[in-house]
Structure P
Amino acid sequence: MGVARLVKATVISPRSEYRDVARALAEFEDFHRTGAGADFDPAVQELTIRAVRLFAQADQAVKDLGLQLMPGQIDIIFRGVKIPQNEYDASSWEELLAKAEAELTPIAEDVKSKKMLLQKEAKEETDAANVMNALRAVSGFASDLGGVSSLHLLKATTLIIDNEKISELKGALPDAVVVTQSVSNAQSVVLVAVKRSDDARLDRTLKLLELKPLVLPQGMPQNPAEAFRRASEAWKAAGEARRKVEEEMSVAKDKYGTQLLAVRELTEVARKTLDEVRASGSMKRLAMISGYIPAKKEAEFRERFGRWIVDIEQAGAEGGEPVPTLLEGRQGLGLAQPIVMEQGLPTTGEVDPTPIVSFVFPIFFGMMFGDVGHGIILTLFALLVRVRGTPRMKQWGNIFLAAGLSSIFFGAVFGEFFELSLFRFVPIPPLIEIIHRAAGVPDTFNINEVYLIMEIAILIGVAHLITALSLDIYDGAKEHEGLEIWLEKVPALTMYVSGVGYGLAFIGAGFNFDVLKTSAPAPLLGIPNDVLGAISLAVLLPSMLVLLTGKAVAISMGKVKGGSAGGALANGGLEVFERISQFLSNSVSYVRLAVMLLVHAALLLITNQYFGPWINPFYIVPWVILNLMIIAFEAFVVYVQDLRLHLYEFFTKFFSGTGTPFRKILPDRVRIKINWR
């Protein structure tokens, strides 16, 4: 895995043939447009507008039918849902868009008419429900209210009021005729009649008591009970009509779904691609487009675009626009690309850490998740994802397949099979037995082996960090950063390596800083303690001195421009202090490789001690469920811890991850395949 070398390609054609260039670029695909301007080719601009219109039409139809753009991951993995692919043959963008339009128009119009009908029926149902709910309180009142408004000598109105307000109303209008009829325990229908001369007084009283007259909708019977019955019938009829249209929409969803999603993707691809290529330079008779292509495809590009003027030059940032990053790799070495992408893409010329991560990430995971039984289950799940998943999901399936196999390997090393002794099932003795098992005694951790695993974890961390610091030096050498390499990068590496040596000597001396007093073997390395201490100090002190004073001396000698020697010296002191604390915390952080293994084993110990099926056969179901829960939980936690060791401990030493992704002129497709003739 590495960063592909790119070259910059420019195609110049007669403007009348620019649509053919746009088609050829879509067929070539590996073309990253650069330097796009605002001068659009009229013919391609017209195609772009057409593609935008068709995409909007298709997208709206998809939304109206409630279609999912992609099936859920659970559906894909466990239910085996497949994503069908439609093929489109075309010789030009015009033909391709014509085919899309021919497919889309009848579907979109049918869906649109059904959607409008559904909205109409839903509105009628809502309106009928509102009327019905408004009349529900007076549905038992069977008098005709129509005659109330036709009185000549009296002003009368009908109200629905709370029962406790009736006495207030009568008190405010002592001369009025008030007739009540209870419609519920809390409310009544009240008819209030006053002389025409007291009309204004009635209105003021109603406003004061915040009462509103009962008014039946126009076109409805003025008998509240009859009006409620009519509204109920209208509501039921509208509901039936709405459900019927929804059934028709469901049928249309099943009928058009696959085809509509394919057309939507086709129009989206056309919209994005044509939008990229429509800017064609400001020349009147000639069109021009520039972009980056893989250097290994230069001959193919020249052959495909040979009928026009083609210019190829070395890739280089122009006008502040960075050269994009295109990753290429060999089988297996690109396994961890999705993990590296969590940090970002390497810039041009930067070391791509993907091959290293592809090797190290599964090892870290397997060490923390070391159990043969759980590793087998994780491996089977990863195989299922690889078989049924989308291309993106298959990448993660490959990662967890490697992690599962690594877990099986380390499970064999530790002799663990669902926290049972693997030796009971296969004659493979453990190399490191983390669980002490004896007849009649509960299983417990083997403390000496636990300490050994912690030591191994720290040594692995030291090797990992040394690799990162070495890659930082390599990156600097590629960028010809000679002074920075010798003043910062090399001293940082030698300081860390010698610091580790001094730390081992410090432990060997009984945690005494005078490491030269004893010649006993230092832990892990076995080198005499005084020799290891002397060598470490001989390297450590000069390394710290260079980090402390190197830049200040370089400024004083005029080798580095800008800044002052005093400021550089102060920064050097901070740099030394930061490096010491950083290296210490980074190294200790790798103890999590052992800690997560112990947590995993502890959860299984508890499960087996209290829910083992050998204790009670009825425990088989909870035992299986708990194991599956532990696998899911621990796999997630171990993945996070593994990712953290790479993102925070490893990548921060050398990898910026600020590269710009190489963007193909034709977007990735899932549901369609375009065959250019």
Structure Q
Amino acid sequence: MTQPNLSMKRTLGTCYYPEHWPEDIWEEDARQMAELGLTWVRIGEFAWSRLEPSQGQFNFEWLDRAFDTLHRYGLKVVLGTPTATPPKWVCDKYPDMFARDLQGNLRKFGSRRHYCFSHLGYREQCRDIVTRLAERYGAHPALGAWQTDNEYGCHDTTLSYSDAARSGFQKWLANKYGNDISKLNAAWGNVFWSMEYAGYPEIDLPNLTATEANPAHWLEFRRYTSDQVVAFNRLQCDIIRKYSNAPISHNYMGRITDFDHFKVGADLDIATWDSYPIGFLADRAGASEGKQRHFMRQGDPDFQAFHHDLYRSVGKGRWWIMEQQPGPVNWAPVNPDPLPGMVRLWTWEAFAHGAETVAYFRWRQAPFAQEQMHAGILRPDSAKATAYYEAAQVAEELLQSPTTDCELADVAILFDYDADFSWAALNHVKDGDYFELIFDHYRALRRLGINIDILPASHRNFANYRCIIVPGLMHMDADLLSCLENSDALVIYGPATHSRTETLRISHPLPPNLSNLDVTVARIDTTRGDMPIPLSNGGHALRYREVLEGTATPILTDQQGGAIAVQNGSSVYLGAYLQDETLIQFYNHLLTETNIETLQLPQGLRKRVTKTEEFWFNYDCETMDTPHGTLEPAGVLRVPRKS
């Protein structure tokens, strides 16, 4: 995969809303930002009603002055397109532009992200405002980058069950399967339950059925919806590039898997994401109650790192954090104040994973509306909040470490959004989903002190990797399978890998159908979460277990001798979910045999190696011992590597 340029400077930034504040304080805000050591300021992404208060009535003069003010202090602007918050007049113009939820309920005006990606009229309205912004600011000397829209998929707003989505889906299917509807009927297996269609206009969306809809129907609808996000984003990118040479980004979110970020990223120059470690702990990270208590003020030790590695891949080596949590947020089940030092730790961890920029959300806490309880770098009274001082410390430290670097990992995990669509359409284990499966494996590797690259399923060059891990990739094309089977790396497949066709039929021969590993999944056994399966060497399998047959050598068995994982040479197949500590030991054994150095890290201590430094991060509430000395809670230890 592409790695960041070693000459790329590590920089800091913030998110600013000049339209929220009296113009007479903009100058002081800009002066303080520059004094703090910030480089980047994102503006504009929610300002459509101030830019175009009514159709055709434009007011750009205030934004001109904001650009000029920031430019006077040497700050670079990231200009966001305002399409995540269409104003009321747009919604009145297109009353059918709102998305509908899974139950068919209409989303309404009064918040944000209140549009359906499939609505072509809304796309044309977006075309107009984006064109005007690009024409006006594309060559402005303060402009450093663009951001398209804001947080695609946030608030469960990717999948829409509107009339526009139904019409678009029918056309998408006709384009994919052609004039002969029998091809779709055969591919989906619609002979089952008399679900056959006589034509594409008969095909509805897969929600509100009496019982479960056809998994192939769901899968194709997820693919269609993802393609609408790609098309919506591409429209904006194409416009911007006509008028501007500045790089284009989008700020993705944590654990949003309902559109293909790699396909969106193909049209962008930089991937960014919005990192809220404490907010995500209970809301997204899937942490147990005990873990939520232990890491309440720090966040999950692996959730941020996973997304750093994911978005480094989505961005083809270039990635930022566009919104870094600076204090308590307003939207999680509970919103604790971070442990002192955590804002600095989160920032340095991002840089250790190759981030070019970390921008804090937001500059000043708003005293009104939905996010008034969300902390900023400044308090609502403009006094300096805790995050100001931690950002200032990082800014000072960056003077001694100005460039970002990244070490190519020995170990890679394949992550595929289409696989997530497949698991969502055909999930037969309670509390088990594709993201959680991948994250379990990632977390186990982090506990072993391993650098990890996350790769798309489109990746083909594995020459630099010594171990490749492919959990849960239900559909795998022949080319990828051939590349994996012919690589020199240790390849670990399963569970559920190579088990279904593109339309979710059970593969034939039976899965996993690997040419260099004689193993067959005879059947699948899913069990209660409170009834783990004891293994012969200690540890447990959990909830999902494939009954394996074949001549491949068992390397992990249950207490009755049944195979849980098998191996032949450099190919391994794992047929179960494993309890956390069991999965760690499973990987420790395999990686040690592959001569990859491992550690046994405690729950709250993490290591990351770059080309020039070795980083240690203490997510725990207690002091931790490292090979280089003790590390206080929320501490960061940086050790230069010998050249």
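Please treat every number below as a calculation from the coordinates, not as lab data. Every value quoted in this text rests on a predicted model; they were computed, and no experiment measured them. Cβ atoms are built from the backbone, for glycine too; each structure is taken alone.
Thinking only about distance in nm of label points 7 Å out along Cα→Cβ at positions 43 and 243, which of P, Q has the largest value? Write out the running numbers ahead of the final one.
On the way: P: 5.8; Q: 1.6.
For this comparison of distance in nm of label points 7 Å out along Cα→Cβ at positions 43 and 243, the top structure is P.
Starting from the value 0.80: which structure in P, Q was FRET efficiency 1/(1 + (r/R0)^6) of positions 307 and 539 (r between Cβ atoms, R0 = 35 Å, to 0.05) calculated from?
Details: P: 0.05; Q: 0.80.
So the calculation was done on Q.
Given a value of 13.6 for mean count of other Cβ atoms within 10 Å over residues 83-90, point me to the structure among P, Q it was derived from. Please list the in-between numbers first.
Details: P: 13.6; Q: 20.0.
So the calculation was done on P.
Check the numbers for relative contact order in percent (Cα under 8 Å, 6 or more apart) across P, Q and tell me which is largest. Before the final figure, lay out the partial values.
On the way: P: 21; Q: 12.
Comparing P, Q by relative contact order in percent (Cα under 8 Å, 6 or more apart), the maximum is at P.
Figure out for me which of the structures P, Q the number -19000 belongs to, where helix-only ellipticity at 222 nm (-39500 (n - 2.57) for each DSSP H run of 4 or more, over all residues; to 500) was derived from the coordinates.
Numbers: P: -19000; Q: -9500.
Only structure P yields this read-out.
Comparing mean count of other Cβ atoms within 10 Å over residues 19-26 across structures P, Q, which is largest?
Working: P: 21.9; Q: 13.0.
When mean count of other Cβ atoms within 10 Å over residues 19-26 is computed for each of P, Q, structure P gives the biggest number.
One of P, Q was used to calculate Cα extents along the principal axes in Å, giving 123, 87, 63; which? Kindly include the intermediate steps, with their values, before the conclusion.
Values: P: 123, 87, 63; Q: 76, 70, 41.
Going through each structure in turn, the value belongs to P.
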